[in-house]
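Alright, structures below, take your time with them.
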Structure 1
Amino acid sequence: MNIYLIGFMGSGKSHAGKRIATLLHWKFIDTDRLIEKKEGMTVTEIFASRGEEYFRSMEAEILREVAAKNRTVIACGGGTPCYNENLALMKSTGVTVWLKISPESLASRLMLSRTDRPLLHDAGPSELRSRIAQMLDARSHWYEQADLIINAEAVDEEEMAALIAEKIRTG
């Protein structure tokens, strides 16, 4: 049994995932960091040099590797559930949790972030919110299939961990 945190980039999956793993005494994995380690370059560099299709195939490969683990909190890239058979794999090997955040909050967070986001790198501040809203709209079909949807703006990591632990206990 694993916990897969899904949601848009900047929703706090990595930050919350580390805290949730600590609270549950589980392991923590960030799929983007594993891809970067395996490829020896950042996600942005992979997108630029090899393209999104290559990145998505690497993402699916890494997901298959981590899905074989147990008692692991896995922070997935924002697009992970939307490609290949990734969502089905996640749901068959654990609990999926969508950290849901409004486009306004995401835009605010991403403007403050020092992390380069390849799918948003050319969006200026005035365009960022509308681009996020468009991408969220396109991805919502997959995100909404999560086993648990948490308003990540309304709860802290301890409350998230409690909600997730309850979901795991009750199935």
Structure 2
Amino acid sequence: MPTFKATISIRGINPFVLVSATHAAALKPGWRKPLPALVRINGLPTGAPHRINLMPAGDGTFYLYLNGIIRTQASVSVGDRVSVEIQFDPAYRNGPQHPMPRWFKQALDQNPPARSNWMRLPPSRQKEVLRYLAQLKSAEARARNLDRALSVLSGIEGRFMARTWTNGS
């Protein structure tokens, strides 16, 4: 895995490492969209590397956002200089990685406007929603989030998953 040194910076509230245009081109020449990668910070994790999408900055560089799990595992924080091992993830598969929960599918089937708007969402948004719904543990959390999801997907303006939804998207 190619390695380089970088300092963890922060953008808004998101810690990141900037991947230079040279390093990004070595991973996947000419790539302009989110770049699927396998990553280790300071050699960790020792097993399978983290799967992360590098986000394009628009000038050939990419942001490698470091979530809390990665930073905790590597015992690093903003301002630390780290060793970054990174390679293109050829096993990346696009689209939803979490199955649609039965309770969500049934609710969509009973609400044609919400179902129609769900089908018009881009695959990345569907994937984001399914990932969010998959992590819900309690029946109360599922019910609360199902109500919010159906409301915004039905076209009612509102907040769901930390974003404002208008006209079902």
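Which of the displayed structures (1, 2) returns the greatest value of distance in nm of label points 7 Å out along Cα→Cβ at positions 19 and 139 on calculation?
Between 1, 2, the highest calculated value is found for 2.
Just checking, which of 1, 2 has the largest value of mean count of other Cβ atoms within 10 Å over residues 75-82?
When mean count of other Cβ atoms within 10 Å over residues 75-82 is computed for each of 1, 2, structure 1 gives the biggest number.
For structures 1, 2, calculate relative contact order in percent (Cα under 8 Å, 6 or more apart) and state which one comes out highest.
When relative contact order in percent (Cα under 8 Å, 6 or more apart) is computed for each of 1, 2, structure 1 gives the biggest number.
State the single structure among 1, 2 that was used to calculate distance in nm of label points 7 Å out along Cα→Cβ at positions 43 and 67, giving 1.9.
Going through each structure in turn, the value belongs to 1.
Among the shown structures 1, 2, from which was the value 1.8 of distance in nm of label points 7 Å out along Cα→Cβ at positions 59 and 91 calculated?
It was calculated from structure 1.
Thinking of 1, 2, which structure, once helix-only ellipticity at 222 nm (-39500 (n - 2.57) for each DSSP H run of 4 or more, over all residues; to 500) is computed, gives back -18500?
The read-out was computed on structure 1.
One of 1, 2 was used to compute distance in nm of label points 7 Å out along Cα→Cβ at positions 27 and 107, and the result was 3.5. Which label is that?
Attributed to the structure labelled 2.
Of the structures labelled 1, 2, which one yields 18.0 when Kirkwood radius over Cα pairs in Å is computed from its coordinates?
The value was obtained from structure 2.
None of the figures in this text is laboratory data; all of them are computed from the coordinates on show. All values derive from a computational prediction rather than experimental measurement. Cβ atoms are built from the backbone, for glycine too; each structure is taken alone.
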